[in-house]
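What follows is a set of structures to go through.
Quick note: the coordinates plus some simple rules give every number you see, no bench work behind them. Bear in mind the structure is a predicted one, so any value in this text is a computation, not a measurement. Cβ atoms are built from the backbone, for glycine too; each structure is taken alone.
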Structure 1
Amino acid sequence: METPVYNQTGKKMGMITLPENVFGVRASNSLVHQVVIGMQSNMRAGTANTKGRGEVRGGGKKPWKQKGTARARHGSIRSPIWKGGGVTHGPLKDKDYGKKINRKMKTKALYAVLSQKLKDGKLFFVDSITLSEPKTKEAKSVILGLSKIPGAKEVASKKRNAFYLAISKKNENVLRGFGNFSNAVVDDVRNMNIIDVLNHRYIFIANPEESTKVLESKIHPVKSRKASLAEVEFNRVK
């Protein structure tokens with residue numbers, strides 16, 4: 001699978017061969033939905049809290065006697081059917097909205113979305129993104145250059161969620177230069193997640209050779225040297 005590589009001025013520089021196990025994954029709507037719902041649930045703060053009828057202040061006295069008033073019986077003015085009363089089945093701050101998502105599920109869903117973006121012509125590879133100074137003016141010129149890439153015309157005109165730029169390593173000039181654009185997100189490719197990819201129209205991946213290796217390592221993370229030495233020691237004892 002080959003795709004063009006452009007520079008930050010929109011000029012085609014060559015071709016790159018992409019790994020099939022990352023950018024050639026078949027779409028799975030059910031898996032994507034499950035992962036997105038799980039991630040959104042894990043991001044919930046869970047700070048909403050309501051009081052029941054027993055927690056609302058006041059209402060200790062019976063508002064009127066049980067019989068003889070020709071009115072409905074009531075035991076407290078803090079009943080949920082009264083104004084200012086307690087809330088029935090309201091949210092509680094001690095509720096945990098977290099959902100468990102397996103790492104392989106999250107990675108496979110990300111691959112599926114990236115593959116669909118590439119198929120739809122919304123995913124582009126840029127050889128490098130560099131700014132001589134952390135200036136908004138320079139970042140704007142880069143955006144205008146990227147808009148010259150065939151199929152990415154709306155990068156410079158779309159006012160919300162225009163594009164997501166993934167860089168292979170942290171670059172302060174790039175991060176600060178693009179910081180004033182509310183319609184763009186720039187982040188390390190290691191932090192790329194499915195919600196960011198779905199929330200933006202276009203995806204740009206800089207330094208494609210390094211970035212694709214990082215993405216490919218998500219499904220098979222490299223073990224630390226300490227863990228590998230411990231495994232060797234275990235096998236030796238065994």
Structure 2
Amino acid sequence: MRWNHPKRGSLNPEEFLPLAIQTGLIRALDARVLELACAQARRWQDAGLAIRVSVNISRDSLQERGSTGLLRKTLDRHGLLGRPLEFEVTEDGLLESAEQARQFVESAHQMGVRTALDDFGTGFSSLGRLRDLPVHYVKIDQSFVRGAAVEAKNAAMVEAIVSLAHRLGKQVVAEGVEDEATLRYLDRLKVDYTQGFFIDRPVGPEEITVRLQVERASVPRKTPRTLAPSRSDGAAS
């Protein structure tokens with residue numbers, strides 16, 4: 001997320017988030033981002049586009065007892081169906097006041113909101129919490145992903161995290177993919193999702209909407225196979 005300052009223009013998160021935390025405004029910022037994300041998710045749903053919106057949540061909001069209620073009210077206010085939302089939480093946010101963090105993640109899970117453990121490997125990782133928390137994704141920090149295709153130490157870290165996460169039933173997201181060699185390496189490891197400048201640069205919601213609408217229009221529709229046998233769930237095989 002970037003913030004457009006009236007005088008300095010577009011600011012990176014590293015420039016304004018520390019100040020928001022220091023001044024105690026981070027919870028209000030989290031609430032505003034959640035509101036904007038849900039409003040955009042609703043617009044995409046109304047346009048017939050199935051897009052899951054990912055929102056970073058700060059450690060302060062994760063520890064706030066009222067965060068669960070705020071999440072429920074925001075989702076209900078926008079009438080979101082299928083809960084097309086996921087939170088990204090960091091390891092330090094889970095480790096501090098662990099019981100409150102666990103309750104938040106589990107409550108979000110019950111509401112249909114998925115959770116990703118962000119920047120995995122950079123903090124004091126707790127394998128027990130990775131095992132017990134209902135997080136859906138593990139995001140490998142870009143400091144390990146970059147150069148993993150050619151550096152043995154980084155490769156060892158990436159391969160260990162991918163194997164562990166998959167064995168625990170989590171999906172894996174690799175951050176910081178910036179060249180084809182890294183993408184091919186991650187594909188061989190069967191990493192579920194990748195992100196980085198090699199995949200694409202950040203774009204606004206309007207451009208995403210246009211791209212997906214063009215892509216959907218270009219995919220030929222399949223002719224229904226009315227004589228195909230059916231599975232037990234009633235869907236055509």
*Here Kirkwood radius over Cα pairs in Å has been calculated and equals 19.9, so which of 1, 2 was it run on?*
2
*Which one of 1, 2 has helix-only ellipticity at 222 nm (-39500 (n - 2.57) for each DSSP H run of 4 or more, over all residues; to 500), as calculated from the coordinates, equal to -14500?*
2
*Which one of 1, 2 has mean count of other Cβ atoms within 10 Å over residues 183-190, as calculated from the coordinates, equal to 17.4?*
1
*asked:* Ranked on mean count of other Cβ atoms within 10 Å over residues 71-78, which label among 1, 2 comes first with the largest value?
replied: 2
*Identify which of structures 1, 2 gives the largest calculated value of relative contact order in percent (Cα under 8 Å, 6 or more apart).*
1
